[in-house]
Structure 1
Amino acid sequence: MKKMKKRDILMAIVGVSAILNIVLSRVITGYSPILELFLTIPFYIIILIFYRKTTLITIFTVLTILSQFGYYMVLENIYTLAWLSGPMRIFGSFSFFAGLIGFFVAFALVLQHKTYKFTEMSFFTFSIINYVFFSYFNFYLNNMLITIFGPFEIHIIKMQNVYYGVLLFIEISVMILQVLVIHFLERNKWYEMRLKLKDQEILHSSITK
């Protein structure tokens, strides 16, 4: 049996986690936000462990994890009907500002351009999507949409159906892009290692001549 490469394992973890989250969140009533959090962050944990090429990437991934942690903890309070105003304010503020700072860090990552443009633009895209749809800002977005398309319930229901359709498309697109980022980073990691070995061989041969 052929041994799986690390790249394939990491891509499978990201893909399977995302698919499980997409399916379970739409099939199970009262789906746990804590479980949703654990199925959302594998990509960022993998980046944090294996692909911390710059300090900004490390900061961005940590901020994204913290922002989503705050967001899903707010959802957990709502779904369990705890409605603890203190913790909800703390987690909400945590999510809001961590996501906002993460956006500016991703923007700085693009401007700094110390890695690959594909990964930089991918992280910048993730920062926008995470802030708009998966941080505390999402509650403001939903209230704004209800204000625009209200006050009649039928219009609000239609808007929400479209919104959930757009959200499904975004989640699938993010999953695909995350898998592609892992593939790209792992491929280029080995390419960089080969270049370093080649440079060392050239240096060694020039010294020993």
Structure 2
Amino acid sequence: MSVCISTSTLNAQDFKKFSVGPGISINLGVFNPVEVNEYIADALSSYTIVFGNTDLIMYYELSAFLNFKTRWVDISPTLSYAIAPKIIIGAESFYFTRVSPGVMANFFIPTGLSGKTAFFIGGGLQYHMMNFDEYEGNDLGFRLQLGYDMQFGSFNLQPILAFNVAKTIGTAPTASPLDMNYTGGQIGINMSFHKPVSHRRF
């Protein structure tokens, strides 16, 4: 009688020297767009706010990317969409959005002996296209990030902390320019799908 046992343990031969695959990132950010908040407060000055306030302080971001990964670094062209809503029941609602194509790169610092995990630090450039009410503005920004890389077979998971510098002067057909500031910190998680790449030499 023979018995076959299969496990999910990654051996040296399971790893690739280079791998590529798609991914998504889900993030929650905090920021303080001062002039945008002043605009909202002025627009709602005739209303009595019973609960909460008129300030935008949080935004939600969803990104899609293509991950090119090696042992020590990875590079990811990315496209992000962020939205900061301010919904006031019984009054006008406001949405501060941005679309941000860009490129990110990370450097890995291996942990453990398996080759499956590593700290990383990196960043990149993004071109931010922002919209708020009748205002539009575009400008180049940058991002710094750090996190932890974990590989589970062909599934890659990365908890991540980041800081974005994203600021431009918005213009509108019938109003004065407005400082549109999306600079702030965020926390999130990257999920990508590709063959595992060892962070150590076997």
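What follows draws every value from the coordinates through simple rules; no lab data is involved. Bear in mind the structure is a predicted one, so any value in this text is a computation, not a measurement. Cβ atoms are built from the backbone, for glycine too; each structure is taken alone.
Given a value of -1500 for helix-only ellipticity at 222 nm (-39500 (n - 2.57) for each DSSP H run of 4 or more, over all residues; to 500), point me to the structure among 1, 2 it was derived from. Mind showing how you got there, number by number?
On the way: 1: -30000; 2: -1500.
Only structure 2 yields this read-out.
A value of 43, 17, 13 was derived for semi-axes √(5λ) of the Cα gyration tensor in Å; which structure in 1, 2 was it taken from?
Numbers: 1: 39, 19, 16; 2: 43, 17, 13.
Computed on structure 2.
Comparing structures 1, 2 by mean count of other Cβ atoms within 10 Å over residues 69-76, which one has the largest value? Working shown, then result.
On the way: 1: 22.1; 2: 18.9.
The maximum falls on structure 1.
With FRET efficiency 1/(1 + (r/R0)^6) of positions 157 and 173 (r between Cβ atoms, R0 = 25 Å, to 0.05) as the yardstick, tell me which of 1, 2 scores highest.
1
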